[in-house]
Structure P
Amino acid sequence: MKVLSKEAAMLWCQAHGVALHWKLPDRAQAEFRFKIPSDAQARVGLVDQAMKIFANEHQFLVWFDDWGVWSGQRMHVFDRFRLSYGVAQRLIDSPSHLFDETEIEDAVSFVTLAVLFLWDCHVVVPEQRKQLYFSHDEFGLSKGFELPGSERVPPFDGVRLHALPIWSAYDRSPPSGDPIGCPVSVREMVDYLKPMLPFSVEPANLEFIATGRLDLSSHWLWAFYGDDGRRWNLCVFWQPEASDGRTWTWMCADNNPYDLSDHDYVVAIHNKQY
C-alpha cells in the first residue's frame, strides 16, 4: 500500500485516465445507485461484496473525503489502524491509498472503516473501467458492475451535482428579532458557503424562499445564483432529538441538479433521496 496526498492522488488520476471533478474522481458516468444499510453488519457485508470486484485489479485507488460530516466517529480508531501500516501522517495530509492485487484484504478493511463511519469513499481503477463510491448520505454509486438491490442511474444530462458538506449544531435558537425564526443567521450561511464555492456569495445574494414543516422538522429554504446563472438552494432543518430532548439544526446546499420544485427539493433533501 502506498499513501498519497490529495495532490499526488490527483496526479495519479490524470496519469491513469481517471476524470476529476472538483478535485475528486468524477462520478458523472456512474451506472448504478444503491443504498448503504443502517445495520453495521450489513455495511460490512456490502463492502466485502463490492470490493471483491477489485480483487484482480493490478492497481486501484481508495480515496477518502468528508470524514468530518457526522459526529460520533472515533478518528483514534482509524489513526491507530493506519499506524499499524506504519502511516503516522494525518488523514487530511494523505487521504488516498494505492493498492495492488495482493492487498485486496487490506483495501477491504480500509473501505469498511470508511463506510461504518459514513465517510465519502472513492474506489477507482485506471481508465475508470470500474468505479465505486460510498457517500456520507448513505447511498452508493458504481460503474462497471452492479450490486444486488441497485437501480440504474439515468444517463448524465450535463448538469453535475455540486453538493456541499452538511453543517450541523445542537440546541440552536433563532437570532433575536429574526422574523422568520431561522436558527441559522444569514452571516453564518455565507461563512458556510464561501470557502467551498468557486464563486462569491454575500449576504445580499441570499434570497429567502419559504419555510414550513415536514414530520417533526421545521425547514427554511434559501436560494442564490452561481456565475453561470444557475440557481443553488440552501436548506436549513431544525428537529428535536427524541433520545435526549435536545434539538438538532443542520443545513446543506447544492445546485439542484434535477431541477426539482421547491417543495420536492425540500422533501428530497429531508429524506436523503440523492
Structure Q
Amino acid sequence: MSPFRAQLHIVVAVAACLAHPAGAQTYPTQIITLQVAFAAGGIADVVARLVGQKLSERFGQAVVVENRGGAGGNLAAKAVSGAAPDGYTILATTTSLAVNETATKNKGFSVDDLRAIAIVAFSPDVLAVHPSNPAKDLKDFIDNGKMRSFTYGSAGVGTGPHIGAEYFFRETAKVQAVHVPFTGGAPAVTAAIGNHVDAIVLTLPTVVPSITQRLLRGIGLASAVRNSAVPTVPTYGEMGFPNVYSGSWVGFFVPTKTPEAVVAKLNAQINAICRSRRRRRSSGPSVST
C-alpha cells in the first residue's frame, strides 16, 4: 500500500440521484469556491485542494479554495448553507458536520440545509506527543495521566478526533484530559511541536510529516492495523486498549436547493477524479501528499 493510499482511503461515492443532462450542460460558467471548514494543512484542506485542482482542469474554470476554520467546522458550514444554491459555493468538511448536528446548539443552520455531493476520503486518528514527553508509549502516557491531568489539542470542538479522544480518555482509559480546540489540524500540530500541549489527537495525514521528521512521536493509532505511512506507530489495541477505532471522513456539500443536474455533474466529476487517482496508484509510481 502506497503512503497516499494509506493516508487517504479514497472511495467512489454513489450518485445521489438521476438528473436531466441538459440542465447541467452550461455549468460551470464562473469561478467555483470551495470553502474548507478548517485551517490550511489539515486533511479537509489537503483533499479539497487535490480535488479542486482537478475540477478546475476538467471544467476549464477556476476553483478557489478558501479556508474558513472555526467552531469545529460550523462557520464554513453555516456560510455555505446560506449561499446561493447554484453550485458555485461548495463546502469541504469532515465528520464534524454530523457530530455537531446533535452536539452543538444554535449553530444557525441544520444539516438539512446542506446536500452531500460525495464522501471521498477516510483516515484513522492518531495520538502524538512531543519527543521530550517522558512516556515511552501509550500505556505509559495513560499511566502518567492517572497521576495528573494533561492537555490535548484537536482540530476543533465536535471534530471526529475530538469525540474519539474524549471517549477514549474518559470511558476507556479513565483519565482527566483537558481539551484544547484549534481552528484546524495544522495549528494543533504547530502547538504540539512547540510543546504547548501535552498531546494531540488528529487525523493521520495531518500528523504524518511531523512524525516522519521526528518533530512529534506517534504513540497510538485508532485503527485495527498499523498504517504503512507510519509503520512504527502501534495501534491502541497493541498497547492494551482493544477495540478502539476512530477516524474521520472528508466530504463535499452544497446548499440543499442546488439543482439536481448540477449536483449530479459535480458528483460524476469528483467520482472520476477519485477513480483516476486509484488507477494511477495501482499502475504507476506511488503518489504522496
Structure R
Amino acid sequence: MYDFLSNKFTTFKKKENTFTRKNLRTTALIEDKIVIITGASSGIGYATAKLLAQKGAKVAVGARRLDRLEKLQNEINQTEGKILISKLDVTKKSDCDSFVGKVLEKWGRVDVIVNNAGLMPLSFIKNLKIDEWDRMVDVNIKGVLYCTAAVLPTMLEKKSGHIINISSVAGRIVFPAGSVYCATKHAVTAFTEGLRQELSPRKNIRVTSIEPGVVETELTNTITDESLEKFVETSKQMEGLKAEDIADAIVFAIDSPNHMNVNEILVRPTTQDR
C-alpha cells in the first residue's frame, strides 16, 4: 500500500507474494509495445513519439508534413529507437486504413493508438468561418473516428489494446470564440467514454481521454480571426504546459498495469483559471 507520509509504497504479504510498485508495472511494460501516433509532426505527438521510443516502444507516426516526420525519424534513429513514418491525412479514411496496414505488415500488431491530430482555428460564430468549422469537424472528430475504426478490428481479434484520444479542457467547458472547437472536443470526450463502456469491460481494450489545458504548441497558429489577436498574444504570455508534460501523462496511462484503466487525465497550467 502507499504511505503518503513517507511518499513511497510499502510491501505486504498476500498469498506469499510480495507486492510492490515495481512488480505492479511489470504486467504492462512499454518496451516493445507497438504505438501509433497521429499528428506527430510537432507538439504533443512529436514529444510523445520521442519519449515512447526512448522507453523502448516501437512508434509508428503519421502526419501531413513528411519533412517533419523525417526529422523525428532521424532523432529517434540516433538513439537506436524503432520508428515507422508515413504521410497521413486523418480526414481520409483510406489514409488511415493504409497507415495501420503498414504497421501491421511491419510489426504484426497494434498495441496502442494515440489519436492526437487536431486543429484549433478559434473564431466568433458571427464571422461565419464555415470552411474552418468543416476542417475542425473533419480533423478533430472524423479523424479520431477513422483512425479508431482502422485499428479496432486487430485489437478486437487479439482482445487487447489501448485507445488514447487527445481531447482538451475544451471538452469540459465552453468559451466565446470556441463554440465549434469546444463542440468537437466535447464530441471526442463523449466518444471516448462510449468506447470505454463498449470495449473495456467486454473486450479488454483500455480507453483513455487526455485533456490538456493551454500547451505551448503550434495550435494557435491556425487562428485566422483577427479579433482574437489579443487572445493569442495573452495565451502566449502565459506559462503554459510543455508538450513533454502531456507526453508524460500519455506514458503514465500506457505504463499502467493491464487491470488499471486510466480513463481521464485533465492537466492545466497552474496559472490557467478555466
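No value in this document is a laboratory result; all are computed from the given coordinates. Note that the structure is a prediction, hence the values are computed from the model and not measured. Cβ atoms are built from the backbone, for glycine too; each structure is taken alone.
General observations
- Structure from which 3.0 was derived, distance in nm of label points 7 Å out along Cα→Cβ at positions 106 and 266, options P, Q, R: Q
- For -6500 (helix-only ellipticity at 222 nm (-39500 (n - 2.57) for each DSSP H run of 4 or more, over all residues; to 500), calculated) the corresponding structure among P, Q, R: P
- When mean count of other Cβ atoms within 10 Å over residues 146-153 is worked out for each of P, Q, R, structure R gives the greatest result.
- If Cα extents along the principal axes in Å is computed and equals 67, 48, 40, the structure in P, Q, R: R
- When mean count of other Cβ atoms within 10 Å over residues 130-137 is computed for each of P, Q, R, the largest belongs to: P
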